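Quick note: the coordinates plus some simple rules give every number you see, no bench work behind them. This structure is a prediction, so every number in the text was calculated from the model and none was measured. Cβ atoms are built from the backbone, for glycine too; each structure is taken alone.
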Structure 1
Amino acid sequence: MLGRSSRLLVTLLVVPALGACSIGDVRRRPPVAPTPSAPTTTAPGPLPASFDEVRQVRVEVPERYDRPYVEFADARDGYALFAACDGKPLAPSCPALLYGTADGGRSWRKLRHPRPSAANQQLYTAPGLLVLLSEPHGWYTSTDGGTTFTHSRSGPPPVWVGAQGRFQVVESTGKVAEWDGRRLRPVPVQPDVPGINTVASRDDQIVVAGLHDGRPFAAISPDGGRRWFRQPVSPPDGEVAVLRAKIDPTGTAWLIGERPDRTSFPALWRQGGPGWTLVHPEDRPEQISSMVPVGGGMVVVTGPDGAGMVAGDRYHRMKWPLTGEHYLMALADGTFYARGPDDVVLASGLFLGPPHWIRVVLDHR
């Protein structure tokens, strides 16, 4: 375990790194039905550290509703969707209920859901943007905090497509494209990488990655897709099912190779020198639930044993109030955000030293 001074050093190194936005898959499964292949973890034990602040609010929602799906766009703006009752799918007697917060979960206001009765309800958010999918009726988009919505039937609304990032893979063609404010246009030169399934970018830097016959491949463009450099990827330490590219806020590129069971510690590469170097940290846990490169050569991990940090060639357990059921990500403003089954956790104030951990709980009667 890290000593007090080492933990402070790690915390300070994380500070300039937190600026990447993690936005969910447009076609993710409904929030009220667990993904069949989602990671399974043991029941959480006592938290390894206490929270600095708990923001617990009760709203007037009938008791028959299950816990809401909660998502934050940044440290202040978040939304909650109640969309299931008594563990059963949606029904006419269980219309979706929508709430929003503009003060980090200290208070919640009820919003008018534009289409509360539907076969499938989903919620997405990004800074300044709220998107609801009510199948089979279509998409509902708000840019004013849920006061008004614009309806579209055919596919995700353009404003949400643009929120996925400047550079993306076009699912129908497999090509790398750039969002020009209205549509996705193929970049000038396509990379020579088989099986591309992920794109990461920061300014004009683009990283693409994919798998072919179980082998990982990746390429980097420094100039918005005008030139590509395919660099060798060290063989993984075990089987990889999905390869994801990430660029941390300090510009370091990473590859994360998810295992077939999605729970075992993934293969991890860091770009540097002539190619991609496999990172195999000592004392790493066998299983994880989330992994976020945060900059300074470090990666934050959550898993059944709590939270930890990959720094250099070692894994360090961190005394943070996170369990294996918390899925960690970094929001657009650099806030740590972890979604759990009964709460969400926000961490801020990193410039002042250790994180300020805030637990947000939305109860209903």
Structure 2
Amino acid sequence: MAEQRLTGTGLLTPTPAGARTAESLDTVTVLRDDRQRVSGSRRLSGDDGSGARVTAYVRELLAGAERAWGSVPGAPLQSAVARVRETRRETRSGDHGDGAWATATVLARLETVAGPVLIGAGTVGRGLTGSPPAARPPLPPLPPLPSTDLAPEPPAHWRRRPLLLGPAVAAQLVTAAWLAFTSGGSRERLAKLAGRRVLPGLDLLDTAGDQPPDGSDDGGHPAGALAVVSGGVLRALPRDPDTGLLAGRMVWDHDTRGCAARFPASLRLTGPEVPLPADALELTVCVEGLQRYHADGVLRLACPARTADEPDRWFMLQLRGRPLRLLQAARGLTGPPAAVHTDHTVTTAALVLPGAAALTEKGTGSLDHI
């Protein structure tokens, strides 16, 4: 069985003379054997007209991003990137029928007084052949951003306040934890941890929302949702016996002629709900430009912060720590969940953690003014 995969990518850059855009399209046909494994691929120089539809959708996403985020007070738009991927499976009659599956994402970079931040949106759909995807990525409301000069110092006693990590910040911990739990280089250690409690009652689900439903990955493994952590307990994760890659998440790489780990991921974190602390110290978003993941396993996040009683006074903090240790310290989640689209797609509510003083005292991590 053959599949045609189209990937449209576009870049928008504002200029004094108006926004400039550029688009590209890549079309690859892959072949599956009787065991649903991808056995080969070829790149196409043309298509049957659906490529124009995909490219038009990319332009539409970029235009929507410019309308939504092009005039945010105090946070000018630096650039926006859109990507549309469509997979169409060939039927026995040789056409592609109505069984197309598409994903669409758009990611904008905004320049705030604290530094650049990323804002994104994404969606998936099916049965999309013949017209642009009906489901548009809902452009999310912007998280609170500083629009005035940062305060030179945090307020007094800020280290004693409970810590509130907004969804955009919590998503970085979730992604780092997922990378740790699914790392190919730590298979033996992870196998020994399977069945043990690793998080405080949290559930981490790899939703496979970016893959066709009821299908197989490119290694021939079922590609459904995968529970990584359930009730705080690490699950045994399936591996491909030949490559050691996570089964159900293998993606064919046309250039290397083999399967690789799928990227990005679509994750969801759930867990015990707790009240919003009245005296919370809130970290809203992460500033780009700082390396987050380091070889020593320590996560470093630079974030604009504010307190609940002075929401217009912003200052900069850096959160440091091993992601699993930070998640293990979480008291629970609060507020409505939000879908965060940056490196990966993560759906999570805000995380409540102990204050900076408690994190340091217990050796969990550190929070410092920068």
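Each of 1, 2 could give helix-only ellipticity at 222 nm (-39500 (n - 2.57) for each DSSP H run of 4 or more, over all residues; to 500), but the derived value -4500 comes from 2.
A value of 0.10 for FRET efficiency 1/(1 + (r/R0)^6) of positions 160 and 240 (r between Cβ atoms, R0 = 35 Å, to 0.05), calculated from one of 1, 2, originates in structure 2. Consider the structures 1, 2: one of them gives 4.4 for distance in nm of label points 7 Å out along Cα→Cβ at positions 80 and 312 as calculated from the coordinates. Say which. The value was obtained from structure 1.
Which of 1, 2 yields 20 for relative contact order in percent (Cα under 8 Å, 6 or more apart), as computed? The read-out comes from structure 1. Given a value of 20.5, 60 for Rg and Dmax of the Cα atoms in Å, calculated from one of 1, 2, which structure does it belong to? Answer for the origin of the read-out: 1. In this comparison of 1, 2, the computed figure 19, 13, 7 for semi-axes √(5λ) of the Cα gyration tensor in Å, for residues 232-279 alone is attributed to 1. Once distance in nm of label points 7 Å out along Cα→Cβ at positions 88 and 208 is computed for every structure in 1, 2, the highest value turns out to be that of 1.
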